[in-house]
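Read-outs throughout are calculated quantities, based only on the coordinates presented, and are distinct from any laboratory measurement. Being a predicted model, the structure only gives us computed values, none of them experimental. Cβ atoms are built from the backbone, for glycine too; each structure is taken alone.
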Structure 1
Amino acid sequence: MILLVAITVVLAAVLYVMITGLANTTTTKPLGSAFYAGPASQTVGTAQTNAYCQTKHYCYSVAIDEVGQGLTFGDLNFVVHSATGSVHIVTQNFAQISVVNDKNAVQAFSKIAKNGAFEVTAWQTYSAGTTVGTPLSDLQTIWIQFGNTKTSPFGLGETLEVIGTGSFSGSVVIGLP
């Protein structure tokens, strides 16, 4: 009789452990399963890109290759890291991150002031019709402008880290060539 009770208790404990493992209540989704972008490409601003890359400034464009699972503008933060891994500090004028659609219109952007950390946790400005809840699309491009010298490339070897917030966890890191 004691042996039967012990077997029943052990089976109940094993069943409990199995069921709680299956009933994972995590509500966040890995960002890497919903957001693919890159690689980054370096470009020099022209009159056509003046809204998000000043004329003759060196900038980086990162095409958004794929988005899914309801990813919106408010679900992402952006941080530019130096080659040493620390957050890049803007040293001249200002820096800017923009999201541009396939018609070369800026949908959202944030400027980072001189001596500020190059990170965006909330967009400063949205274009008409774009809000924090607007879905992202694979027709958009992320533009990074360092706002520094017009005479030499800047930001080489640094990385753009896209960090999931809200219902998205983790990050995606894109190298700047």
Structure 2
Amino acid sequence: MSEWWSSVGAFDQTYFWIAIIATGVFAIVLILTFFVDADTDTDFDADEGMGFQFITFKNLVGFFAVLGWTGLSCINAGYSNGTTIILSAIAGLIMMVVMAALFYFMTKLTDDGTLKIKNAINGMGEVYLTIPPSRSAFGKVQIRIQGTLRELDAVTDSEQEIKTGTLITVEDVVNGEILVVKSNLKT
């Protein structure tokens, strides 16, 4: 083994060490991610407000692992040192972009479950309790908001009451919680 190592040039040895060390760190991060529930990016991601974070610990580990193994593959294929550096750096950067995009889109998959009542505007529902005319009192409607059927207070600007069972459309939201609706019946 030592004979082989001494026959390998310094350029090849550098790529070898980069690949081995980065792969080892990657394996440790992978194990920690799945089994210890640790976030190795915590100390490096100072701005929680940024959505797309390109330079993180995980991305750097991925960059060096791909850079090292791509460099060794290029050396083994007989490419020149310059070509090897360029191709391995491009492969590492591609890996960083892919990982950053992956983590970015994974954060977009979260849902906090908070009802955003404004999502009811232009939605259709059904009157549950008769709605008195001209915003004189509240009635109730059943409407599907954010995929869940909700029962909410409602008023109307109409001069006529809207009876139970009538289909309605939400026109507006007042006071952050009361729907302003209109009947879908033609009068």
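Some notes on this structure:
- Structure from which 141 was derived, volume of the Cα convex hull per residue in Å³, options 1, 2: 1
- If mean count of other Cβ atoms within 10 Å over residues 82-89 is computed and equals 16.2, the structure in 1, 2: 2
- Highest-scoring label, criterion being relative contact order in percent (Cα under 8 Å, 6 or more apart), among 1, 2: 1
- Look at distance in nm of label points 7 Å out along Cα→Cβ at positions 106 and 138 for each of 1, 2: the largest one is in 2.
- P(r) over Cα pairs in 5 Å bins from 0, in percent, for residues 98-145 alone derived as 5, 19, 32, 23, 13, 6, 1 - corresponding label from 1, 2: 1
- Origin of the value -4000, where helix-only ellipticity at 222 nm (-39500 (n - 2.57) for each DSSP H run of 4 or more, over all residues; to 500) was derived from one of 1, 2: 1
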